[in-house]
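Coordinate-derived values only; no laboratory data. Remember, it's a predicted structure, so these values are computed and weren't measured experimentally. Cβ atoms are built from the backbone, for glycine too; each structure is taken alone.
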Structure I
Amino acid sequence: MKIKFKILLLVIVTAFVASSCKYDWIIPEEVPDRDPDQEISFSQEILPIFNSGNNCTACHNGSQIPDLREENAFGSLNSTRYINKTSPEESKIFAYPHPDGGHYKKYTLTQANLVLAWIQQGAKNN
């Protein structure tokens, strides 16, 4: 009787352990190819990253620097504090919210690549 109980208990524990395993399959993001000679528009391509889906402006709305609201974003970012044109990868506006960065709100890989390319093109207000 004790052997049957032990076997039954072993089967139950094994089934419980096996059913508690969860696998989240991560599908890598496909980054679209972009013509490197095509100029990136701050107003059309970069601002929507900050303002869409309560992404950045949830906090950076004038009460926390940089102010990323549409009317203030470029002026607030246009300094060596946030944009490093000689080493664009070190720019805070790129590195901090990068998918591998330290900020809790992060860019997608596509958004990060777009911000980096914009900085590499001179971070123009266009």
Structure II
Amino acid sequence: MKRLMIIDDEPGFTQMLAMNLKLSERYEIEVVNDARKALRKTVAFQPDIVLLDVIMPHLDGGDILTLLRSEPTLEGLPIILLTALVSKDQTVAGMGVAEEVGLVMLSKTTKFDTLLKVIDSTLKEK
């Protein structure tokens, strides 16, 4: 079973997402709702993949991405950005998926089956 970390400041969103991911019986899930704890908890959990919100208080997704990328124990960790900021123009085939600068970005409104496909695809590329 793959280990998946969700870093997002919205507890309602993370609860719903974690519940659906657990129901898929494919992932062991850890959730961090406080961006200031993201690095420490990610290092402790050692996930196979991270779903990372872009807009959060204290540290935004870019700050956390930089911290995660600079941590030697997390080298090569795939990170998928989750955001409400992805526009239709940025999406691939209208599925709410964008790829920029080697990162995959998903709209928070992406359908769950599409999210699973993107997670699986990203893990295969690892």
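Numbers at a glance
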read-out: Structures I, II, by distance in nm of label points 7 Å out along Cα→Cβ at positions 11 and 43: label with the highest value; value: I
read-out: Label whose coordinates, when volume of the Cα convex hull per residue in Å³ is calculated, return 157 (choices I, II); value: I
read-out: Relative contact order in percent (Cα under 8 Å, 6 or more apart) - highest-scoring structure of I, II; value: I
read-out: Ranking I, II by mean count of other Cβ atoms within 10 Å over residues 27-34, the structure that comes out highest; value: II
read-out: Test item: distance in nm of label points 7 Å out along Cα→Cβ at positions 59 and 115 calculated as 2.2, pick one of I, II; value: II
